[in-house]
Structure I
Amino acid sequence: MSRLKEVKIVKTGAWSGGPGCHGGCGIDLHIRDGKLVKVEGDEDHPFHQGRLCPRALALTQYAYHEDRLQTPLKRVGERGSGEWAPISWDEALDECEHELRKIRDDYGAESVVFGQGTWRDAGGPLIFMAYAYGSPNWTLFGLSGISCFTPRLAAMHTVAGDITFPDAAQFSPERYDDPEYTPPEVLLHWARGIRGSQCTDHYFSGHYVVDMMKLGTKLIVIDPRFSWAASRAELWLQIRPGTDGALALGLLNVIINEKLYDTEFVEKWTHGFDELKKRVQDYPPAKVAEITWLPVDKIVKAARMYAGASPGAIRFGQPIDSNAEAVATTHALNCLWAITGNIDIPGGNIICRPPFGVSLYPYSTAEVIQLYGEEFIANLNKKRIGADKYPLVKNFRAWALSDSVLEQMESGDPYPIKGLWLYTNNFIAGTAQDPKRHYEAVKKLDFNVVVDNFMTPTASAIADIVLPGQTLAEKDSVFSTGVVLNAMHRSVKIGDTKSGWDIAFEMARRLNPQSVPWRTLDELFTERLRPAGVTFEELSQKSGMQTPKDHPSGGAPYHRHEKGQLRADGEPGFRTPTGKIELYSTLFEEYGLDPLPFHQEPVESPISTPDIFAEYPLILITGRRKPTLFHSEHRQIPWLRQFENEPYVELHPDTASGLGVEDGEWVWIEGVRGKVKRKLKTTPVVHRQMAMAPHGWWYPEKENKAPFLNGIWEVNVNQLIPMGAQGKSGFGGAPLKTMLCKIYPMGMDHRAKDDAAADGG
C-alpha cells in the first residue's frame, strides 16, 4: 500500500471566480499531487481570521466540475445553436485580435464595449485592456445606474472626500483588544443581511456585526423582511422598499429639530448645516410615516437612539444603491453620521482607503487619472457613453453608463456599437434588468467574446468566442479590499485556462504594444505594489498586508481629519473643496445636481403609479444574495444547489391564503412587462403587501441552446424590471426592490402534475 501524498498548504486570497465575492478572504488551499483537495480559512489573515463562506468551502466542487470550460471555443453554427469547436489559445486570440482591429479601423475603438460581471478582480484587467485598445466604454453591463456600490461611492467621495465604513476594528492588528477601539453603542443596520454577508461584503462582514453585538452593541434594523438581525434588534423598522431616502431625512429632521446633533463637530467640520436644516423641514415624521409605512413613534425612537449613542455607526447595503436617486439617499446617510460627530472616531464610521494606496481596480476617476494621466482620460471622456449627459460619469467614476450603453446599442447614435467583451457577466440570467432587451441588442453586434468558467446562457446565446477563465486557485492577481492588500497566486493547473489578467495582458500587447512596457505580469504587479514596498512574489507569501498605523498615508484609522492625514496639502480637514463634510455639496451644485439630499419615489409605487398599484397590489423584492449562491453563479455545484433547488417566491401566509395559492404550488408572478413562474414558499417574515423572489435563476442541467437557454425565460424575474429608471445623477435607480406585481395560480393541471410527481406517479 502506497503512502498518501503529502498535502501542501498554500495561502491565497479570494476576490474572484469560484466563491463569487467582494471582500478578499484569506484562504488555505490544500494541494495534494498538484490537485486542490480541500479549502479552509486562513487563521493568520489579519481581517478574516479563518472565516469563510460556503461558496469558498465548495471551491473543490466548483474547480473540478465536469462542466468547467477548459479550452477556448469558437462558434461554428448560428448564435445560440450550441455548436462549438475547440481551438487553441493562439487561434482564439488571433481571431479576437483580427475582429477587434477590424472594428477599430472601420468604426473606432469606442465601438467596442467591455463589460464586467461577478469576478471582482476583473475590473483591473478589463480597464487595462479597454484603455490599451482605446475604448473608454467599460461598464457593469446590464445593471441600471450601475446600482451596486457606485452610487454610495459617488456620494461619499463627493460629500466627505472618502469612502466610509463602520468601525469593526478592522485596521488594528489587535482587533477588539486595541485600547483605542470602542464598539458602537448603537449600529443602524440598514438594508443589509448578516447571514447573507458571511463573506466580507466590501470590507465589513456579518461576522463582525455579531462580534460587536457580543461586545454590547444594540441594533436598529431597517428591513422590509423580518430577518435574523431584526429578530435580535432593539428596534426593527419594516420599511416600504425604495423609501430609504425619506426615512433618512426624517431621522435628520428629528435629530436637528430636537438639537440632538454634535454642535461642536457641526460648527467646525461641516459645510451647509443651515441649508440642510431647512431641507429636512420638508420631511416631518408624520409625512415620512406615510411614505415609508412606518409608525411615527418608531421613526422618532430610532433617531433618538442613534443620536444618543456614543459612538454610533451605520451599516447599509445594496438596496440603498438601487434607490431611485441612490446618490441622494447615500448623501442623507452621510449627513446622519456627520452631524452626530460619528465619523473618523472609534466605533463610528471610519474612513477607508486602499492599503498603502495600492489598487489595481480604481474606484474613482481620480484613481484612473493617477494610473493613466489626466489628458488621456479627458480624451476618452469625449467618447465615453453617458459622460455628456451625466456629470458623475464624467467627473467621478469613469464607467460608461450601462443604461446609455444599451440605448446606444439599439439606436447607433451618436456612433454604432459593434462589439462586446464580457468578463463573467451572465446578463441573461444574472443582474441585468429587461434581459430580453439586452439579448436582442447584443445579438445584432458584429463580434462578441465571453470569458467565463462555465457555459452560461449568456455565453451560449451571444458569444462568437468563449474563453475559459480561472478560479482563485489558478490565477495570479493583486487586490486591496480597503483593509488588507492581498495576492492570489497560481497553485493548481486545471485544463487549458487563463485568468482575466493573462488574457488582458496578452490582448493589450497585441492591440497596443506601447501600452505594455512590462515583460511579465509579475513585473506589472510589482510596479503597482511599489508603495507597499513588496514584490508580487513577496506578497504572495503573506497572509495579506495591512497599512501600519504610522504609515505616511495615515494608517491609523481615527481622527485623521484633525491630523492633516486626509488632504493632499497636509492641512486638517476632509478631502473636499471646502475641507469640510459638505452637507450642502459644492460639487453637486457645480455638476448641476441638487446639492442637498432628497427622496424620490420609485418608478412604480403606490404613490407614483396608483393606477398600476390598483391592478398589481404587491411590491416585488428581488435580489437577496446568500452565503450559498452569488447572483447566477453556483447553480451547478451540488453542495450549494441543495440549499435552493428550485426558483421560488415568498409570500406571507395570510397573503397567500387571500390569493387562493398554497405553499409548494407553482404560481405566476406578473407585472406590466410580463410574467414568470415560481414555486411558492409561505413565510411570516415577508410583509403582507410584498413578495420576495431571488434573482439569478437558471437550470444548468437543462438544454443550453436558443430559444430555451437553460429555461431562463420561464424563471428570470428580472424580465419584470426595466432599465432606464435612474435619476438625474445617472447612478442608482435599478428598481430591483420596488416593482409592482400580482401573483396567481398556474392552474390545476400543473398542480396535479406536481402532486403526481411527488407521489412517484
Structure II
Amino acid sequence: MKITINDQILEANEGESILNIARANGIYIPALCYLSGCSPTLACRLCMVEANGKVVYSCNAKAKEDMQIYTNTPEIAAERNAIMQTYCVNHPLQCGVCDKSGECELQNLTAHLRVKEQSFAITDTHKPHKKWGLINYDPALCVVCERCVTVCKDKIGESALKTVPRGVEVPKELKESMPKDAYAVFSKMQKSLIGPSAGENLDCSFCGECISVCPVGALVSSNFQYSSNIWELSRVPAANPHQSDCELIFYDVKEKSTSDRSKQIYRVSNDFHFGEISGAARFGYDFHNENARKNETKFNEFISNLKNGNIKNIKFNSFITNEEALILERLREKFDLNLLNDEAFKFQNFLNIFSEFSGLSSYNADYESLKNSDFIISAGSFLRHESPVTSYKLNNALKMNKAAGIYFHHIADEVVKKFSKNFACVSYEAGDLEQILLFVLKNWGENLPAALQARLEKFEESFGLEVATLSEGKAKFTLILGSDFYAHENANLLAALAGVIARTTPFRVMLIPPRTNSLGVAKICTLSHEKKSGKTLGYNEMGEFKFSIFEGDLDAGALNQQEGTFTSINNEVVPTNAALAHNGYFLNDIANALGLVAKNTIDYTAQLPKEKGYRGVKFDDLENFYANDGTSHRGYKLEISNFTPKEDIEPLFKEKNELNLKEDEALISLANPINLPSFFANYASQTAKRAKLYASSEFMAKFEISQNEAVILEKNGQKLAICVELDSELGGVAAYLGDYDDKLDVSAIFEGKSFASVKIIKAENE
C-alpha cells in the first residue's frame, strides 16, 4: 500500500505503525519511550503526528491506504516543546557529571525541540539512589519513559521492573495552564518511579538491557558509574565473544590514565533497538591477560615439537575465530594432526546427518524467521541458559506476534512458563528426545518415508497437549533444537529425524551451536574423536604444551584482542575487532613459523572454504551495523545449498537405555549459569563466580540440603565436592552443574553427556 509522509509517497505494509514506516525511510519523528519490536506505551507522546487532519501517536497508529501524514506542524511543534519543558522540571542539569551526558536523548531532544524557557514548576522531593547489584538506579534522573519495563517484558521475558507510585500529587491548577499532552506526561512522571516487580531488590538475570535502553542516566552499570564520559571513549564494533548469537556489541575503550596509556574497556554497549545481548556479553568483557608476554624459548620449543612430529594433536574449544579454525585445519593437513574439540565434533556430526536427511547444507531458521514466527517449538535446550538471546527472540515473537508454541525440557524453567499463556511448557524424562521429534512428525509431517510413516501410525504420545487448539491459524513455524540432542547416545537418529522435519513439515529448523563459533569450526575443521599417540598442544585447553590466555606455556590473545570473524547462529559470517592490544602470541604467529605465511590473521578471511558456503570476502569489506528498519548489514549469510536427501532412516532406530534413578540418586544437568557461558566469563571481574550446584527448592528439600551447604556428588567411584545454591527459577526436583570453573573438572560426572545420575552425599557424613 502507499502512504504519504511530508508529501513523500512511500510503500508500506498494512497495519505497520507510522513511526516504523518513517524510521525505515529516514524520516525523523521524535520519541523518548518507544522501542522497536516492543509494544508502545505512549508514555512520552512526543511522536504525535497529523494523519488525515487528526493528531495521532505514530508509535501506536497504524498506517492505512493513501493516508496523508505530516510530522511537524506548528501545533505539534508547540505541544512537543511543552512536553519537553515538563521533562526538564526538577531534572538535574549537572550534565557534565552524568554518565549519560553526550549520548543523552533528553539532552538531545531539549536542544532539537528548541526548549528555551521553563513555564512550569513543582517542589522537588528527595529520591534516594538504589543499588541493584550490577545496576544502579538514580530516580532523580528518571523520566519514567518505561523503556526499561517494556524491554524486560517484551524482549527479555522476565518482567523484573514496573512503575511504582511515589506519592506526589500534581497541583490541580497546572492542569489549566498546561497543554493536554504535556500535563499527562508531567502528571505521570511526578506520580511514578521505576522499581523491582517484587520486593526491594532487583531479581533478574542481569542482562543489563534496561541500562542500554535508558535514554537518560537513571539506569547505569554500577561498574561504569562516574568512571568516564562518552566523549572520552572510543567505540570498537565487535561481536559477542561468549555465545553463538555473536550479536553486535561495542567495546567502549580509553586510556587508563595520563601515566598509563594502555587501553582499557570501560563498558560494552549495543544497538538495543535490534540486537539484545546477554549479561555475559555486557558485563564479562575484561577476560584478557594483561600480563601476557612473549617467550622465545618456549615458542621455539613449540615449533620444534610440531615440526619433528612430537605433537600429534591439537585440542581446542570453539571460542576461536573462523580464521583461526582455518589455520588449525591447514596445520592439520600439513603435519597430519588430529584436531580435538569434543563439543564441536558432536555438533558437526549432528549437522552433517541433519543435512543428509534434510537436503540442506545447513539448518534454515535464523533470528529473523524466529522473530516473524507465530508457532515455535523449543526442545532439548535449557534455553535461557544455553542461548539467552534466542530466548529473547522467542519471547518477543510470543509477545508481539501473539505466537504460540511448546517448550520441551526436562528442567522446568519458571521464567519461561511466564512468557505466554499460549506457550505450553512440557517436562519429560531426561534423554527422551526421540519422542518429541516423532510427535512433531506425527502432527505436521507430510510425504514421509514409508518406514517412518509406519512407525508413526503406532505412535500415540501427545504430551497431554491439544495440538490443534495451540496451532490453529498459525502459518510460520520454527523448531529450535539444543545441545541435549548433540550429546545424546542416539544423536544420529535424532539428527536424521530433525532433517526429515525440515523437509516434510512447515517448520524451519534452528540448531543452537553450543559455543561461540561451533558452527564455524564444524564447517571449516576436520575433527577427530580419538586422540593420536603422541603429545597434545592445548589451545585454551589442557595438553602437554599449552597455548592459553591464562596459565599457558605461551600467552595467547583473548577474543577481545583479536580481529576476525565468527559464524553465528544465523549462518551469518560476522566481523569482530580488537579492543585491546596483546603482547603475547597469536595463533598466526605459530602458523607463520610453521610455513603458513600470512601477515595478519584476517588475511585468511577471504580464504574461508567456498564449498562450505563462505564467499571469499575480505575482512575489511565486511559491514557491521543495523539499518534504521532493522535490516542486518553484518557480514554476509552462508550460501545454503540444496541436494537430494537420504530416505532410509529405519536402520538408525534402536532401543534406548532407560533412566532408573535410585532413591539416593539425583539427576543433574550440565548447564552454566546464565551469565557464565564459559571459563572466559569466569575471569571477568563482574561475572566471576565459584562453581556451585544450582538446585530447585524441591531438590534441596528432597535431599535435606540448606543454602551453601557442601555435598559430595558420586558417580562410578568418582567424587566431586560442591556447595549448593538455590535457583528459585527452577521447578520440580532439578539441579544443574556448570563447566565454567576451570579449577573444577566435571567431565568424570557427565562422561560427555548433557545430564548424569549421581549419588548425593552430605559432606558432613564423609
For structures I, II, calculate FRET efficiency 1/(1 + (r/R0)^6) of positions 193 and 313 (r between Cβ atoms, R0 = 30 Å, to 0.05) and state which one comes out highest. I
Working back from 4.4 (distance in nm of label points 7 Å out along Cα→Cβ at positions 345 and 673, computed), options I, II, answer is structure I
Using P(r) over Cα pairs in 10 Å bins from 0, in percent as the calculated read-out, with 2, 13, 22, 25, 20, 12, 5, 1, 0 as its value, let me know the right label among I, II. II
Suppose you compute distance in nm of label points 7 Å out along Cα→Cβ at positions 177 and 217 for every structure in I, II: which one lands on 2.0? I
Which one of I, II has percent of Cα pairs over 36 Å apart, for residues 401-720 alone, as calculated from the coordinates, equal to 42? I
One of I, II was used to calculate FRET efficiency 1/(1 + (r/R0)^6) of positions 225 and 737 (r between Cβ atoms, R0 = 30 Å, to 0.05), giving 0.30; which? II
Could you tell me which structure in I, II was used to calculate relative contact order in percent (Cα under 8 Å, 6 or more apart) as 13? II
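Values in this text are rule-based calculations from the coordinates and carry no lab data. As the structure is a prediction and not an experimental result, all values here were calculated from the model. Cβ atoms are built from the backbone, for glycine too; each structure is taken alone.
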